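Rule-based calculations on the coordinates, nothing more; no lab input. Note that the structure is predicted; figures quoted are calculated from it, not measured. Cβ atoms are built from the backbone, for glycine too; each structure is taken alone.
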Structure I
Amino acid sequence: MRMESTHGIVTGAAGGIGLATCRMLLQSGAPKVGMLDCDKTRLLATWEELAAAYSPDRVARYLVDVRDLDQVKDAIGQFGEWAGGLNLVVNCAGILLDGAISSVSFRGVKQYPLENWDTTLDTNLKGAFLVVREAIVPMLRCKVPHGSAEQSSQGLIVTISSISRMGRAGQAAYSASKGALVSMAVTLAQELASYRIRSVAIAPGLVDTPMAARIPLAHRKDMLDRVAVKRMGRPEEIAHAVLFCIENEFFNGRVLELDGGAF
């Protein structure tokens, strides 16, 4: 894939890794970038920032709850018409609701709320599935320059997973969703290979985002003590990995781990 012919959408685009990815794509020359997010205030503010820096002709915003099929369909359809095609999807939207499945205190047994489980799986997993399912249709129709001729259906799906996909105490719902995302990414790589659409996953460790800021300080410090570089990752470092995935067509159906040497 060439950056000058990359028309992509990014979910969770109003902050953290999503915003850093949008900025990185625009800096690198992507002609059209679509920002999808459910936070109206942050989405408007970040869109205004990027539009001022890179031109409103290159970046569009869509208020979308990725759990809502109709909203996802409308946004992807609108972006495809505005951009003239779609050949990149970066799934960054996610939520973290920590808590042990069951724990015991002097008050008795505390159970992880079913509502939190449903919200986490619906946002992190179902949301990514809906976005990918709907985006594949315009991706199959997209024509991009390839060598001396136009060939159809070259594209890339990047799914942001987490090193927590292997399991982490207190993050059953989050870990389950992130593990399932990797399985989905690998499956997509197999199913879409004949259409020249790649699917990969990136598994960050602890990254300096608003989500990480909500982790209790003591827990965050304990996590950082297990990281070789002794710091959190920067959103820009994960966004740079998205560029690697775009530019290296031999990378497919695999997970790229960026965790600073977590152990």
Structure II
Amino acid sequence: MRTVSITVDLENDYGQDHIGDRYCIDDFLASRDPEIFSEKHKITGFVVGELLEESPELVDVFHGFGGRLELHSYSHKINRDPMHDIPRAVEAFKEAVGHRPVGYRAPQGVLKKCELRILYENGIKYSSSVFPSYRPGKFNNLRATRTPFFYDKFPLMELPLGSIPVLRFPISLSYMMLFGWGFYQSMFESLGLPKNFVFMFHLHDLYKPPSYESLSFFWRKIYDRIYSNDPFEHLFRFLSYLEDLGYDYMYLDELYELKRDVLKERVSP
């Protein structure tokens, strides 16, 4: 069984602590593409707690097209204090959604070891934070496993983001737009695709917000390249490619349950 779990991060800052812009959130609330945000794709959204407080209507909108929500911290700041941030985020989520989150994604893919205990104590069952790749100044996970695993000290599962075998290029919309569909398709055909993997995109991959102007020169050049392509075309092309290969869509909590049972079978006597 080949599956892909489509995930979208709901935040408003380009992953930059000094930027804030509601444009993408407001655009999503007002005029999201029904062909992407549909029950067919079984989308899991990771939302920051402060957005749930500001825009609780996100919950009804997301559930309205068959999406499921999980937690993406409270402030999305890279220099936040997880000891306070995570419990606050869980409470905001519980207030808006009506139940505690099951899954978590750390901002910018930087999951600190100290967060594991806090996540476990707050009822989180799985994380989907780790890019088994390399990003200068953020993380070096080139030795990280590319398949789901349980952390040693806490019964918390990690569902790593999808990456191309051998090269470990992240399988995400922004990277596809940066390097081009032709490059990614050739890598898929040469090196293959994971059997079960997590795909991600951001709202700012789809909609160019005014806060683009607040990015540094380096990041504007990166996003100039990304925005020179049509994100909707890239996304539809990729999803059609997966469907032709026989991939089925799976909510991330379903993938967690599937892998949880598989991993338990492997360690059982």
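I, II: which one has volume of the Cα convex hull per residue in Å³, for residues 25-128 alone, as calculated, at 98? Computed on structure II.
One of I, II was used to calculate distance in nm of label points 7 Å out along Cα→Cβ at positions 1 and 121, giving 3.6; which?
On the way: I: 3.0; II: 3.6.
Going through each structure in turn, the value belongs to II.
Computing mean count of other Cβ atoms within 10 Å over residues 17-24 gives 25.6 for which of I, II? Here the read-out was taken from I. Taking distance in nm of label points 7 Å out along Cα→Cβ at positions 169 and 193 as the measure, the highest value among I, II is held by I.
In this comparison of I, II, the computed figure 23 for relative contact order in percent (Cα under 8 Å, 6 or more apart) is attributed to II.
I, II: which one has Cα Rg over 2.2 N^0.38 Å, as calculated, at 1.00? Comparing all candidates, it corresponds to I.
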